[in-house]
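Each value in this text was obtained by applying a stated rule to the coordinates, not by laboratory testing. Keep in mind that what you see is a predicted model, and the values were worked out from it rather than measured. Cβ atoms are built from the backbone, for glycine too; each structure is taken alone.
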Structure P
Amino acid sequence: MTRPPPESSLPLLNLSAVPGVLGRIVTERAADYDGADPALGPARPAARRFEGALRGAGLSLIAEIKRASPSQGAIAPLDPVEAAQAYQQGGAAALSVLTEPRHFDGHPDFLRAVVGAVSLPALRKDFVVHPAMLREAADWGASAALLMVSVLREATAAYLEMAHHLGLDALVEVHSDSELDVALQAGARIIGVNNRDLTTLDIDLEVSPRLIRRAREAGFDGVLVAESGYRTPAELAQVRGLADAVLVGSSLAGSADLAQATRDLLRE
């Protein structure tokens, strides 16, 4: 694979067009990476550990290490390694680790520590707005990175290519029909459907089943992930047989016993 283009040739992101809470967060993240080196370095082999973990039988769980969020504020002062070990013990197939510091109380050290402590593949959960963030994810040992169509828009395909150049899987996140179309056209292998509208923080659990069905009807044979708002096995029943996996953060992170909460959530 060829080396990605220099910064002058990178696709421009119109972050001023991203509304609400999401717009504020991505503007802050862009400032954090202003002037960062966009070079990705040589191509790295694709292990596809994250994708493989989500292709197991039944509904796989991506358990999120989430200490805070804009919608809830502080959730729990989780020790990342202890949380990761508990999630693994409880039956999670993969982990999502927040590295955004202001609104989610995340940190790069959390990801590095988790990768070194457990065998589950980990997703770097952040608001990717610069190639350096993908290079960091690979350097820190992540198996995957989050790419948000609501942020990247027409640059989604370019950022997906960069992730693959680095050997990363990419969870390409959508919330609407038009965003799903972008993800499909970009060649995503893993599509996450977020029930939460990140501009308003409102949740609608009907979003994931509807868009997942639409993706399958369009011929998508990759991995489909339902995201946000799930708290009970009854709610997960809405996507069993439709989604390959579900990503759960707040309801697990705020539990007194993370391993037991994970087992309880996965009980059919």
Structure Q
Amino acid sequence: MTYRVIALDLDGTLLTPQKTILPESLSALQRAREAGFKVVIVTGRHHVAIHPFYQALALDTPAICCNGTYLYDYLANKVLSADPLRPEQAMQLIDLLNVHDVHGLMYVDNAMLYQYPTGHVLRTEKWALSLPEAQRPVFRQVDSLREAACAVEAIWKFALTDENIPKLQGFAKTVEQQLGLACEWSWHAQVDVAQSGNSKGKRLAQWVESEGLSMDQVIAFGDNYNDLSMLEAAGLGVAMGNADEAIKARADLVIGTNLEAGIAETLYRHLL
């Protein structure tokens, strides 16, 4: 099979723990683009939190955001396709959050909103403030997520964090059973809640098909459970060495950690 598309998760995969891209990865991906390969970011992040990496890679492809909830065209600054949460679903989820005392970020329109400054929120805000203003994502504290949800156009997802992992696992099951929403783990202590049916693999497949290609022509790199849908559908699904053993077991290939040059080495071996 001739590969034509390189699909990349960001956190834990393309990015180091310091939120930087290895020079080896940058060089290999630039060579791949120059050779005609399509490079696409497939992430759990909001599109406003991708700017520095999108620009560093000099991409012209749309980005798949919030675990496949929407496809965003950076060149035209618009959403191309999306399946956001309905307002009533968001209200039901917010009510459950209050009952179970779980906090997190609500990803909306062009910003991320929170009611309580959790450790995850504070760490992410600190990272955002380190960026040039033009690349800085918008975080905003609100008095009420419920009221805020009524005042936005689109609710992409909720990112929920808690140091009590069993509590968070139990809450995710409650959300799935009571609300029928999709819960995907994007980090060991973060579960993302979005519209049922959304996934990285589904949105990626739609975009790949729109380009006249097939998933057999995709090399996908990922490290977490929200990456499985694209790793298993791709022609070559590559798990990072820092991924859980369960992720590695379901990938076609396992490479080094996100601190090593495995992505570049894989591209040189299979594409360049």
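Hey, mean count of other Cβ atoms within 10 Å over residues 124-131 derived from one of P, Q reads 14.1; which structure? It traces back to Q. With mean projected area of the Cα convex hull in nm², for residues 60-211 alone coming out at 9.4, pick the structure among P, Q it was computed from. For mean projected area of the Cα convex hull in nm², for residues 60-211 alone, the value 9.4 is produced by structure Q.
Can you say which of P, Q returns 2.0 when distance in nm of label points 7 Å out along Cα→Cβ at positions 100 and 220 is computed? Computing distance in nm of label points 7 Å out along Cα→Cβ at positions 100 and 220 on every structure in P, Q gives 2.0 only for P. In this comparison of P, Q, the computed figure 3.3 for distance in nm of label points 7 Å out along Cα→Cβ at positions 28 and 76 is attributed to Q. If FRET efficiency 1/(1 + (r/R0)^6) of positions 92 and 252 (r between Cβ atoms, R0 = 30 Å, to 0.05) is computed to be 0.20, which of P, Q is the source? This value belongs to structure Q. Taking distance in nm of label points 7 Å out along Cα→Cβ at positions 68 and 116 as the measure, the highest value among P, Q is held by Q.
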